[in-house]
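Enquirer: Please go over the structures that come below.
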Structure I
Amino acid sequence: MEILFLGTGTGIPGNGRRPTSVAIREGSETLLIDVGPGTITTFGNEGFSLADLRAVILTHFHLDHCSDLGALLFAMKHGLPQRTHPLHLWGPSGLRVWLDRLRALFGSQIDVPFDLHVHEVTPPSRAILGPFQCQFWKTQHTDHSLGVIVEVEGRKVIYTSDTEFSEAWVQQLPQHPEVLITECSLPFRVPGHMIPEEAGQVAQRIHAQSLYLVHLYPLLSPAEAVRRARKTYQGPIEVPTDGFRLLVP
């Protein structure tokens, strides 16, 4: 299993990071989680193919997590060779309405020549997307936001997306995941987000084998994020840059 960090920042410029997005590849199939601005450019530049994309998951409808979906559909419509097999789109309640509004804006530009299967998630729930077994849970960010657990042949990757710390959702996570990808936004607490110590606390509580900190605002440096996360978690910590690749044996 290969993980590509397409973006590791937010919608605020200043630290050289695009909004957070993650691609997970197993064999010839790829799962894309969140599609903020710049996602498809990085996706293509890093050697990932839109033809191999099995499914797209949106964790919530904030601009920095979903705004490139229209560009993605446009690229899949006009790319060569032309895609003919279905694409599955998963997201929170309200996804169909949100997609209808996108179509109203862009019309035939995103009227794709293949089946687009839309699935609205009511957590806690599960889905099998090719080789990817996914579990969804409700996060503490918006009234519809989701976190995702992706399992491939026993290897688990947890992606919190945007959320503040909560005992309620931490208790729902599996123990001993190979990879925990958490948001770690700012050096001080704001509603809906975590500080580094809280990200480390999640990793320690579930005995994660490794912790990857993403969704950094320019006010939080990678060095500070790692230093403060180490106060609560003693395992390996990484602040990946955009384009960072991780192999999970």
Structure II
Amino acid sequence: MAVLNVNIDHIATVRQARKTDEPDPVWAAAQCELAGANGITVHLRQDRRHICDRDVEILKKTVASKFNLEMSIAEPIVKIAERIVPDQVTLVPEKRAELTTEGGLDCVKNRKKLADVVKRMKKKKIIVSTFITPDADQIKASADLGCKAIELHTGMYANAKGERAVNKRLDDLVAARDLAMELGLVVHAGHGLTYRNIIPVARIDGICEFNIGHSIIARSLFSGIYDATCEMIDLLMQAQTY
């Protein structure tokens, strides 16, 4: 059964809006775990616009479930991952001006640099995943690099309009899953997933883990993060017992 990792970046976004000490993403992580989340995901960006060094330091010590650090392949961030040693790193593209991560990591173009980062993470016994579009070349490159997992970028599915377009994007995800599993990769998925669109993706066998953040944090403003996490887990369970 697929499990849920909650991305708590935007708890820190609210905190950073006032440059204060609340709300604390560390507290949020504990509530998500109590609600049954499989893991906690954060993105330590180079500009520290939300999650900061202090957060990853404390989360590494306090998260009792899986701690997944999203990160670019910039050298200062790689060094932090080597020191912190999260359970998993998910390698993502990063642009300073973007609102959120745009597109997937180009594993073909960045093969040489990625090979070095993957080697360094594996030396620390950290699981390595790449955040990629459902593209055959990117999946093959991830496998060739020695990654254990991939996270399929579901943004194109989330933004699709009309039944035909949605089904096309779901077919793309299924094909990507098939190739990834054939190559021995563990398959995760995330980006743009909400309470309204999660079920069709969650019904795809073989996607074992979902990373969802913004939609859960948005709902938590009204229902609290514990209940918001429970609601998303319930939807995943519904999808897989359909």
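Each value in this text was obtained by applying a stated rule to the coordinates, not by laboratory testing. This structure is a prediction, so every number in the text was calculated from the model and none was measured. Cβ atoms are built from the backbone, for glycine too; each structure is taken alone.
Enquirer: Comparing structures I, II by distance in nm of label points 7 Å out along Cα→Cβ at positions 47 and 63, which one has the largest value?
Expert: On the way: I: 3.5; II: 2.3.
When distance in nm of label points 7 Å out along Cα→Cβ at positions 47 and 63 is computed for each of I, II, structure I gives the biggest number.
Enquirer: For the read-out distance in nm of label points 7 Å out along Cα→Cβ at positions 111 and 143, a value of 1.5 was computed from one structure; give its label from I, II.
Expert: II
Enquirer: Which of I, II yields -6000 for helix-only ellipticity at 222 nm (-39500 (n - 2.57) for each DSSP H run of 4 or more, over all residues; to 500), as computed?
Expert: Source structure: I.
Enquirer: From which structure (I, II) was mean count of other Cβ atoms within 10 Å over residues 79-86 calculated, if the value obtained is 10.6?
Expert: The read-out was computed on structure I.
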